[in-house]
Structure 1
Amino acid sequence: MPLRPLPLFALGLLIASAASAQNAPPPPPKLIVAIAVDQFSADLFAEYRNRYAYGLKRLQQGAVFPAGYQGHAATETCPGHSTILTGVHPARTGIVANNWFDLGAKREKKLIYCAEDETQATADSKDYVASAVHLLVPTLGDRLKAANSATRNVAVSAKDRGALMMGGHAIDQVYWWKSAGFATLAGRQLGPSAVAENAAVAAALATDRAALDLPADCARADRAIQAGSQTVGTGRFERAKGDATRFRISPEMDAATADLAEKLVAEMDLGQGPATDVLSVSFSATDYVGHAFGTEGAEMCLQMHALDKTIGGLLDFLDARGIDYAVVLTADHGGFDVPERLAQQGLPQAARVDPALAPEPLGKAIAARLKIERIEPLLYADGPFGDFWLNRALKPKQRKAVLGELKALVTHPQVAAVFTAEELVKAPAPAGSPETWTLLDRARASFNPRRSGDVVVLLDRAIVPIPKPAPGYTATHGSPWDYDRRVPMLFWRKGMTGFEQPSPVETVDIAPTLAALVGLAVPEAEFDGRCLDLDAGPGNTCGERTR
């Protein structure tokens, strides 16, 4: 029997249906893999991006945003991690720094660590109970679990603050490095994956580690630099058996973190269930290496090569399991090299901070000038920059005078700006492109009236807030300048159309983007960021998944 031609209206329906199917977004991924590389600045990414050959090369085939911003001034690990999967600035996450002071805390120690529950006592006064209790907003994993209890939310890092600030409050399994192995939340037992990984780490620590071979492209960075009593720039990560500190400050730390993440994927069948799962992996070795050796020596070159392979191995593992996954990679903050090397490279203004700006000598100098007696310490702060708190014993007239002295610090050649809490409260939340934000805007994005200091001191560009280098701590971050604020943002999923967008975006854009990708409806007011369209072609706009 001959086939009859389709009526024109039916043919039109078929064509329309085919076009709609072609333009429709793919189904939500079964696993979100959120990767944070601690201290991975946009500058470091730009320097090495053409040399990556494994995981970081693959991720550049997706959506590349080379000018992502941690917009706030307090460019530290805890605030930065708190923005990535919450979609809001530290002013709203409440994570204003790695450490802050609560002068009303009901304990002798007033310094509060961002990832501790200070209301819980420990047997050891030097220890603490790790917790996400200070995170004031939900993460993507929290939101997905609230929407569908079948979602599994897993986080792993070498730092508790990295794992907890990305995982949030409702975490099925969470692990971080402690002493010489991985630990978890108080009251929880280590799962089989963590037990197995700790056994593997113990076996590795039982042997010496030979010096790593230096790749040919690292030869240009292989130059000894004297930073105080420390010599940096020529390290190869050799280690004696049992040296857990050198294990941590090396590519071995990232490899162990990835290995544990892979074990957890297999143990929990992540990405194979009825709902989208979230796996947060924070790689900390780049930060440890940057602090110990700076960002431009042979050590960092070796770390960049190793990180690339480690991420590639993790992605290959997920591929082998047949998981439909989407990846986002970014950083909590950037970093700055040791000033001694920078000065040799033509940046003479790079310098170490004046020790007189540290809270103890600064407080004593101000007390002497104002003739304030028997109030010690006058100032509380975690270092020579950032938030400063005034002693509550000060009388109103004394307090006003001390604030005036602190405001006058702006005349110091190493100080760029000083803002009082009163000024920051009155300032509107920053808007527009983060590259154009003023120093006030950057400080405002870190300011939370419940936790921030009475004064915020911002050091000038190229001033490293380490007066004297020490083993493991020669360089750092934490400034309001773009070398600490700018980070890469890379999104990848199998089959997506790759593109590069050079215009500035923010890490607070990640959570709304991923929420749209998995079809999770979240009121716009709950995010500071915006959804980024990850498809260069038609059909996969941010709004379609959550209508």
Structure 2
Amino acid sequence: MFVQQLAPLAGSLGLSALVAALPLATVLVLLGVVRMKAHLAALLGLAVALVVAIAVYAMPLPQALSSAVQGAAFGLFPIMWIVVNALWIYRITVRTGHFDVLRRSFGRVSDDPRIQALIIAFCFGALMEALAGFGAPVAISAVMLVALGFAPVRAAMVALVANTAPVAFGAMGTPVVTLAQVTGLPLDTVSSIVGRQTPLLALFVPLLLVIIVDGKRGLRETWLPALVCGVAFGVFQFLASNYVSAQLADIGAALAGAAALVLLPAARKPAREEVRRKVLTGVRTEVLDEPDRRAEVVRAYVPYALIIAIFSIGQLPPVKKLLDAATWKFDWPVLDVANANGKPVAGNLFSIPFLSTGGTLVLLAGVLTALALRVAARDTLREWLATVRELRFAILTVTGVLALAYVLNLSGQTTTIGYLIAGAGAGLAFLSPVLGWFGVAVSGSDTSANALFGALQVTAAGQTGLPADLLAAANSSGGVLGKMISPQNLTIACVAANLPGEEGRLLRKVLPWSIGLLLVMCLIVVGQSTAALSWMLP
């Protein structure tokens, strides 16, 4: 048995923490300063983590390698299993032309560019975040807005800022699932608390979007639709994450926000020509005068209806019990780790939920989508393989980051850093969202930030007396606000909006919004850690 050490270097917690931070520092410097490709930075960070684990923490080589393999395995299944199948469905809709039908249907809801920004970037972007994540919502929303005539810079800004509130439950709940896995906290608990933090962001983000699109006039004239959209989104996200399923939180919230806009008379008022002249300075690439046949519009919505239906059925107690029965739990080979108190850690065990995982349910929805849209089996398989190829570097990045996270956690490096950070005392409640924000800003992924810092937050909470589940959730909720300033997302937005080399300009425009919303989240978490807002917690 390998027993973790808190301070392996001369009994000094500070010196040990400094060395334990080297793998994380390596990744952050390579990404943020050297600007190395994310998958290469993750692999080099993993190498440093292994060296520290073996040379400093005296973790046996076989166990260190085994912990890395376990992290990579979790990155492949269930995390990338979800992402691949979700993006596969999107590719099928593009192949059949139904994605274009869907885009046109959004453009006809309102001719007001401020409302279009809410429908496309906030609502549909949230739906794409729920299904795929990893930059897809920003790319797709920016392309659609430019196609409707938005100036490229404005389209990119709107797409980036909108991609905040849904991120914690994106890719079928992958970030919170990962957070629960690496912290050992129940998924229902983590999902519930995140679902009492990020919905508050949903109240602000639509209002910010109309300001970005049309300044003070946009807020003055469209505050009601923006607020109604945000409230509908936030309420459904709260209800789903707390009482239904983390996997369905964003899907339902996105549809609720869109439905609120469609049903609200104020959102359907024609925009004045002066507003359209100011906002739509780009070249419109598509004419929306000829309506699509109703049957084609209905078929364009079929994939998303299928996903909602399948996940809803999967949550019914008898069905859920049947799906859970196909989960394989076993002792991970060549791994026998105990914490500093001598108790075996949860990482010694591994489970593979073959049927109950979101990726398998999305795969079923994809098969039914292919049948509904009459896509040949050969073409369906070809699109799936093309999706894997498209995501090959994302797969390397996620598996590398999770392998790194597992080595840090199982060797005890995370615990050492957590004990040091615990010295912040009650101030840790304010710093928790900042840590998540920084992790996502550098890695571009709330999933990766949760894998890196989730266990650290729990360890630090245990030393300060703060609720562990609150700080773990704060890591994810604060992390979503770093998405808009991530170099990866900035590059994706620039490519989608045809702004080559403009990442720096875009960063300067969205950074104030990112920091402002982060401050709001920090205050929320501080309030929830005290009697002021503790009533909000489950």
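Readers should treat all values here as calculations from the given coordinates under stated rules, not as data from a laboratory. Keep in mind the model is a prediction, meaning the values are calculated, not measured. Cβ atoms are built from the backbone, for glycine too; each structure is taken alone.
By the measure distance in nm of label points 7 Å out along Cα→Cβ at positions 125 and 229, tell me the structure among 1, 2 with the highest figure.
Values: 1: 2.7; 2: 1.0.
Answer by largest value of distance in nm of label points 7 Å out along Cα→Cβ at positions 125 and 229: 1.
Starting from the value -22500: which structure in 1, 2 was helix-only ellipticity at 222 nm (-39500 (n - 2.57) for each DSSP H run of 4 or more, over all residues; to 500) calculated from? Display every interim value, and only then the final one.
Details: 1: -9500; 2: -22500.
Traced to structure 2.
FRET efficiency 1/(1 + (r/R0)^6) of positions 189 and 341 (r between Cβ atoms, R0 = 25 Å, to 0.05) was computed and gave 0.65; which structure, 1, 2, did it come from?
Values: 1: 0.05; 2: 0.65.
Among 1, 2, the structure yielding 0.65 for FRET efficiency 1/(1 + (r/R0)^6) of positions 189 and 341 (r between Cβ atoms, R0 = 25 Å, to 0.05) is 2.
Once distance in nm of label points 7 Å out along Cα→Cβ at positions 221 and 245 is calculated for all of 1, 2, which comes out largest?
Structure 2 gives the largest value of distance in nm of label points 7 Å out along Cα→Cβ at positions 221 and 245 among 1, 2.
In terms of mean count of other Cβ atoms within 10 Å over residues 173-180, which of structures 1, 2 is highest?
Values: 1: 20.8; 2: 28.6.
Across 1, 2, mean count of other Cβ atoms within 10 Å over residues 173-180 peaks for 2.
Work out the source of 52, 11, 9 here, i.e. which of 1, 2 gives that when Cα extents along the principal axes in Å, for residues 61-100 alone is computed.
Working: 1: 40, 16, 13; 2: 52, 11, 9.
Answer for the origin of the read-out: 2.
By the measure mean count of other Cβ atoms within 10 Å over residues 109-116, tell me the structure among 1, 2 with the highest figure. It would help to have the intermediate numbers written out before the result.
Working: 1: 19.4; 2: 23.0.
Comparing 1, 2, the top value of mean count of other Cβ atoms within 10 Å over residues 109-116 belongs to 2.
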